[in-house]
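Take a look at the structures listed below.
A short reminder: the numbers here are calculations on the coordinates, not readings from a lab. As the structure is a prediction and not an experimental result, all values here were calculated from the model. Cβ atoms are built from the backbone, for glycine too; each structure is taken alone.
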Structure P
Amino acid sequence: MNNYISTARSEKLAGALWGAILGDALGALFEGMSKAHVRAVFKTISEFVDPMPALKGKEERWKKPGLYTAPSQMMLLFGIASPRQKKSDDIQSLIARASSSGEGEWGIFRHPDILLRDCIARCRAREDNESFLDGFQKSMIPPSIFLPLLASPQNILRDSTRLILEHARFFTTDECAIAALTIAFRSVLCLIEDDVDQNTLIDSIIDCAHSVVEWCSAHSAKLFSLRINPESFIEKSRMCINALYTIREARSIEEAETRICADAAGHYPHTITRASINHPLLVFPFACAHFRFAHNHAPHVILRAAAEGGASGMLASMAGIFAGAQGGVSSLPQNLRETIINKHVTGRLIEALCENRLMENALENFIKSEAALTRKEIEERNARLKHVKHKEKKQTNHPDREEKLTRHVVESWTKLDKAKWKKQKKKYHGE
């Protein structure tokens, strides 16, 4: 094996990168929808579909089928930046630069979630004030962003927990989000380096989670230097481990979801009815559950995860990462690989990342290419929205609302009286 990665590892790493992109591009189409709504409109998901039929009244949420979004873009940007990072050209500056390029609200970045929007805003503020503020979002940090770190030399990956903690801290101070990301990263590394059997998959992920706790127990000073409370972080890591144990005991994806929701109920402020919510104790173990039961179902794990709705982009992306890391690029759906937008450019970039042979102008070309794709999506969305007619809601004042309510109550009473009168009439006539 050379200084970086062997051919076998390169294939698995490429699979993880492709899995992240394919899952992101497919799952993003159904973001915010319920599972029942996705099934009612699209029946079975087998390819990139136009989400417009499912967006009645919310057409502004439309996304171009087959086009990956902000997490995948940050992943590729991070991959390009990592080998050439300098003090004056770090990832924060690159995000600020990319978010100022193009015509979108967030620059080249398409449809960033609340955590990534917060990150972009802080990077922009740093460019103005030369200070970088902490983030406090409690959403799952997309594991896909840090996949390029897996192409690092083996001597660096030996300390992978420290490596991912340092980068995760950049996105948020939420310890549960950082713990889930660290466990996910270690799990993907395990899948790439070892041949993990499907029957022992969850046990391997749980072992990775325990290794994170062990590392943190032995390196509390390092956590303090990152302004992370070791005791609190270990507690959050154990919460993630408990969620993973519930999956091991489940016999189906449906039972796993029920168990995940019940386990997270005490840590989540709202009533939980599905595990596809973008929270570290929900979407991360749910992605692991989908991967565990992937071989029990005909649809590929990416297709099945995307159909869950909710935070489907995050969910399908993580499921795709696991699948690609275990089986390589060939294990991913071929029709998605063939129809993903910008597949040739993306393919060459992924190959270059895996083999550590990026061109000097890779960064400039990437930002220019992504800006063009974002502009085209915006133009197509605007063209589609021109033909959408929204019914304007009639504004009513307080007296009108009172009159409407009174009329409704009176009419309800009248219906009851009429029904009662009919019943008495039938009784009187002996009917």
Structure Q
Amino acid sequence: MKKFFALALVLCLMFALVPVTTAETGSVYWLNFKPESDEVLQQIAKMYTEKTGVPVNVVTAASGTYSQTLTAEMDKSTPPTLFIVGNQEGVKTWSEYCLDLTGTKIANELNTDAYNLYDENGKLCSIGYCYECYGIIVNVDLLEKAGHKLDEITNFDTLKAVVEDIHARAAELGFDAFTSSDMDGSSSWRFTGHMINLDYVYEERAAGKVWTECPATITGEFVPNFKNLYDLAINNSEFDPATFAAGGHDAEGEFKADKAVFFVNGSWEYGAVSEGKNVAMIPYYCGVEGEEKAGLNCGTENCWAINANAKQADIDATMDFLYWCVTDAEASRILVDSFGVMPYKQAAESTNGFLAMANDYANNGCYVMDWATNYQPNVDAYRAAFVSALNAYNADQTDANWEQVRSAIVDGWAYQYSQVNG
């Protein structure tokens, strides 16, 4: 009996010396690209943590600063586990940081490959988490109050006639044609990242092929068409274009308060501007031949990438979090209501009217204007120079100042391409 107790004591001591290992609990750090969705993403993060105990930290980069913020955060000891790689230039920069998502449970939930980004070796670097459309938002009720109908507007000439008529009668009507067109970081992207897309798309169409990588140069053949629409927007609002450089206006607020009929923006605004209003979205009519068959600009810069250099526990936690986002009924409903649509099999159905209109244009035989703007080289520097030139032009609309805008668009493209590619 004494031998038994002695043996038991020895075994207890042996087990006491064996280290106890437990699975490491991972965490999620999402560096968010979309400032307008910050509140919703904070809600989603809290929901997931309460449900699972897994910490989810959402940090939102300020508008127009994502590239710089991501570079700075990746150098820290606790870098993002989830970040955004939204175009091929981003793939070139961040491919080595991107986990190959091929065959993963989140990628297997996708219902389309149309918005996914691969590197030159075929690695699936990032996957679209929403797609969007943009164009010109219209308050149909105000338009009709001004004596016009939506179906009057079929090209640039008809748009121009309606816009200039409303602007000329603004005092009488109590509202103007366009909202403000600020050039600060909260607004300039509507023009330097979105409206300029019309030049790129029509260059693609003239060449007969869609870009699959950033071209070294662009022709600027359709920059005059950009000017048509840009001039129409800045010169037919209640504000002096010279004031746009300083910012401080509120285009969304103006539209919501029935101060203007037209608002240059996208599908992400649907929830904010559709409440109690009859709204529509029309294409970037700009004077190109055949534009009566133009549709909306459809695509995305919103693509998830998982940090391959993160700890495995954090990679696993991030994968599980994303899977929950697109398969959980409550979570996906909240996200879809913010994002507009999510291209995943089990995600909630979209209720975004502007995305439905984009589909209607396509179903009626109109061509989709793809997001060629995703290929802008060295994007932050390119757009900064573009904004600077537009500010000078807004203050003094001379041919010489417009030439500086044209140069920022065309020569600036070649310069920034050379900076990135040598």
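By the measure distance in nm of label points 7 Å out along Cα→Cβ at positions 34 and 346, tell me the structure among P, Q with the highest figure. Structure P comes out on top. Among the shown structures P, Q, from which was the value -13000 of helix-only ellipticity at 222 nm (-39500 (n - 2.57) for each DSSP H run of 4 or more, over all residues; to 500) calculated? The correct label is Q.
P, Q: which one has Cα Rg over 2.2 N^0.38 Å, for residues 98-289 alone, as calculated, at 1.06? Derived from P, not from the others. Supply the structure label, taken from P, Q, corresponding to mean count of other Cβ atoms within 10 Å over residues 146-153 with the calculated value 14.5. Derived from the structure labelled Q. For which of P, Q does Cα extents along the principal axes in Å, calculated from the coordinates, equal 98, 49, 44? Of the options listed, only P reproduces it.
Ranked by distance in nm of label points 7 Å out along Cα→Cβ at positions 82 and 162, structures P, Q are topped by Q, which has the highest value. Once relative contact order in percent (Cα under 8 Å, 6 or more apart) is evaluated on every structure in P, Q, the highest one turns out to be P. For the read-out log10 I(q)/I(0) by the Debye sum over Cα atoms at q = 0.12, 0.22, 0.27, 0.30 Å⁻¹, for residues 154-217 alone, a value of -0.52, -1.01, -1.09, -1.13 was computed from one structure; give its label from P, Q. Corresponding structure: Q.
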